[in-house]
1. When distance in nm of label points 7 Å out along Cα→Cβ at positions 6 and 62 is compared over structures P, Q, R, which one is greatest?
2. Here semi-axes √(5λ) of the Cα gyration tensor in Å, for residues 102-197 alone was calculated and came to 25, 19, 13; which of the structures P, Q, R was it taken from?
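All of the numbers you see were taken from the coordinates with simple rules; none came from a lab. What you see is a predicted model, and the numbers here were worked out from it, not measured in a lab. Cβ atoms are built from the backbone, for glycine too; each structure is taken alone.
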Structure P
């Protein structure tokens, strides 16, 4: 799952980012309100952690604006403001939770899990393709009833491919969404991790789910895709 942290304190944002990445989330940071609003509008984040004292555009304005075009995205306000009036205002404007600084990371992580459980319908929380099942909340993968242990990057790659089931995804798309990097044509990191996944979830099964599409990239599907040589990366 992908989380956006809107926080101008770079040390705090880095601390939260590292903690969440250790729990297998993909995390982006926005240092000001204008950037946070633009990022949340452009990308489909699963959750936003929002500070109120942001430069350029304050958190209240960001919250009010996002609720107009991201009404279902969970928003957790993380702020030093501890007045009842601030809590009430944010909750009335559409915030889903409110946590004051200083805070315990363990509590923050628990609140995030609770928000994600409430915001995702079972069909969205559990992705299924043929006999492959991925639980996005419990971070569990099974195929044919057999548990498959994945690293955090392998899990993120598989989740991205399952969210795009039947769709051809390029190496550039995978690099951007799973590694949050620009595509480097000299790297083979995507191919390496796809091979890791294949060994763990396709090798011992009669029907492979990960397919190579020549000149394009990869596709996860329960049937091999038709090859289209006119497509290029």
Structure Q
């Protein structure tokens, strides 16, 4: 997918736009560039994209409001969104993750690191949509169809963000196994991926809420990590 991917960059700083364009020119990706959240949403209404880079500090509609609107679009539910921001405060990062962002990078960042993050997001998206390798998992009231990118609880379809879907797929495919936060990150993001433990906790909390009473199936193992406990 990487040589044909469409990347939408929503960033108002012209120097950063130019830097990203230059850095990504060798990747073969098609780049769409927007200076505001409103302009970015117009691009998304015109056609599909494969990954979105979204700055928080934007004129007019800020990045968090734009993210909420982006994730409300059906065609963008499984599109990875990477927040690019100069604001490294934990509260901003947590808010972005809770609204459906898959990742974040804090400025100043290395273009090589950002490109690696985009590649990882594209790879996950491609794998989740690959019908040849996808499977269906069932545990108790939970069912997930990776080929169709659908998940259900008690036969009610779940409205999951991409990161939440990846988490649920990982747990359903490895029931009753305890995973550390680092192991979870490696499984759904790739090895040596710089994501904080707090990020994993926030995304698991969001997944539990959407599972309702079945959220208790994802157990916290103090001092170790998490596991999916299958009902007896």
Structure R
């Protein structure tokens, strides 16, 4: 069974169960334990999870008034983990804050506060974790996301997602493609097209493990991990 490292989160249950339902074995990793290299040497894939804001000093900006720090040490640890994962090509799925960590780790920047910095912004902080109709996202045809979520797409281009974030990717890192946006222009997914599996989404698919709306994202990660494990 493929081992999937999952970065720390205050609400781990949904991430753990999403991986189990997809056929993988979750392995929790925390700040202050092993080095990123040690972690990745004993697992088959990595998942970066949601949480507090990435410190904007890491992408060359001053903190916005709405800044909410993550757990101590988490930024540096997860950025190192993301860089190591991309460098080794280990399958990677990044969710919400995880998408922002990945983008910053690879040289991208963030919108620090969508309500005050995006003109005409939709509501991106819907509190109900399993409300799947917060807003729609427009998905790029031919992308990994489009392939994985084909059964959930309307007209092959849109799907509805939950939403619980006030930050997002601003400038995608070099080598990454924007593969989903919301109608207000907020970036909702990025991918590294030359990697076997390197996908990041801004919404919270893990909240739906009971009903399976986005299970294919986790199945895609586990399948990629299993393939890599056999090599």
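1. On the way: P: 0.5; Q: 2.9; R: 4.0.
That would be structure R.
2. Details: P: 25, 19, 13; Q: 26, 15, 12; R: 20, 19, 11.
Attributed to the structure labelled P.
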